[in-house]
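Given below, in the form of structure tokens, are the structures.
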Structure I
Amino acid sequence: MRKYKQVKEKKVTFDMNEWAEIERRAAACHCKTGTYIRNIAVRGNAYFYDMKEAAPILNGMRIISNNINQIAKKANETNNLYAEDYEKLKGEVESLCRMLSTFVSTLTSTKV
């Protein structure tokens with residue numbers, strides 16, 4: 001039993017043709033069959049977004065977050081951080097987040 005979340009299980013039976021179709025659709029969404037079935041049952045639809053175009057942006061975000069963590073560590077060690085540096089960094093991160101959000105909103109989805 002899970003520690004923090006109550007769950008309910010339900011056994012569902014599929015014939016071989018139905019199961020093959022579920023496996024095909026789950027593979028098209030790049031997810032496990034259980035995850036696919038749960039998404040369909042709860043949301044009614046499953047969409048697949050090709051995130052290959054976003055990989056360079058996400059890698060850039062990862063690098064930036066590592067840099068921010070290093071800055072935070074150094075600031076905590078020295079107890080020294082300039083307000084203008086903080087505001088500049090905060091503004092640049094917010095700008096990057098807005099650009100990423102705009103990019104993700106323009107992605108086309110494939111309904112599976």
Structure II
Amino acid sequence: MKTKTLTGTIKKAVIELMILKLLSEEDMYGYQITQELKKRSSGQFTILEGSMYPILYRLTDGGYVSFYDKKIGIRQTRVYYHIEPSGQKYFQDMLMEFHHSIHVIQFLLNSGEGDTYE
């Protein structure tokens with residue numbers, strides 16, 4: 001497996017987690033989310049808007065995130081996303097599961113025959 005392929009797969013698996021992380025800090029609009037992730041990762045982690053919006057819609061449908069329109073200028077509005085208390089809990093649960101999974105993966109990569117995870 002190529003590194004690029006593995007990296008892409010890992011990114012897809014954690015997009016939801018990254019979106020919730022940013023929304024836990026402040027309300028953001030879609031383009032702002034993509035740019036903030038790109039900026040914080042020095043361009044190593046990018047999300048296409050076409051990949052992000054289905055996740056935002058799923059989080060909204062689940063009651064984890066809400067949205068509101070905010071007027072920008074005279075005629076333009078932006079849709080801002082806001083994490084709800086249930087979304088904060090969901091984010092914390094996902095974060096704990098992520099850290100546990102990473103720990104198990106690290107153990108497996110460093111384990112030898114006869115080693116078992118405890």
Structure III
Amino acid sequence: MIVVNSNSVKPAPLADEIVAKGPVNRRPLIDVKETGGFGAALVTFSPGAKLNFHTHDSEQILYVTDGKGVIATREKEYVVTPGSIVFIPAGEVHMHGATASTSLTHLAVQKVGIKLAK
């Protein structure tokens with residue numbers, strides 16, 4: 001069993017090549033090295049911050065805890081608010097981020113493997 005208090009974990013900025021705009025901080029909660037499978041992190045986007053389009057090697061689940069944001073494929077865009085939950089299939093090209101005027105925090109649950117989309 002692994003028990004983590006999210007308030008005790010310090011956030012760190014995401015890599016510049018993943019971030020399209022603005023500061024995005026990731027607070028790793030459960031590392032895939034510890035579980036041998038899924039990991040979990042709280043990700044906070046500053047107002048207007050977003051990720052580039054990317055994919056993951058496995059499924060990803062996002063649960064919005066605070067703020068307002070956008071999660072999109074190349075074809076469709078969704079506005080998300082606290083309580084929204086999103087399932088993203090492995091390999092689906094997508095992006096996520098905050099709206100221009102609000103921050104966004106979501107819990108991300110996934111296995112390792114992120115690739116920028118072309």
If you work out FRET efficiency 1/(1 + (r/R0)^6) of positions 27 and 75 (r between Cβ atoms, R0 = 25 Å, to 0.05) for I, II, III, which one comes out largest?
II
Note: Rg/Rh (Cα atoms, Kirkwood Rh), for residues 51-98 alone at 1.08, derived from one of structures I, II, III, originates from structure I
Computing mean projected area of the Cα convex hull in nm² for each of I, II, III, which one ends up highest?
I
If FRET efficiency 1/(1 + (r/R0)^6) of positions 35 and 67 (r between Cβ atoms, R0 = 30 Å, to 0.05) is calculated for I, II, III, the one returning 0.95 is structure II
Origin of the derived value 30 (relative contact order in percent (Cα under 8 Å, 6 or more apart); candidates I, II, III)
III
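The numbers here are math on the coordinates, done by the rules we state, and not lab data. None of these values were measured; they are calculated from a predicted model. Cβ atoms are built from the backbone, for glycine too; each structure is taken alone.
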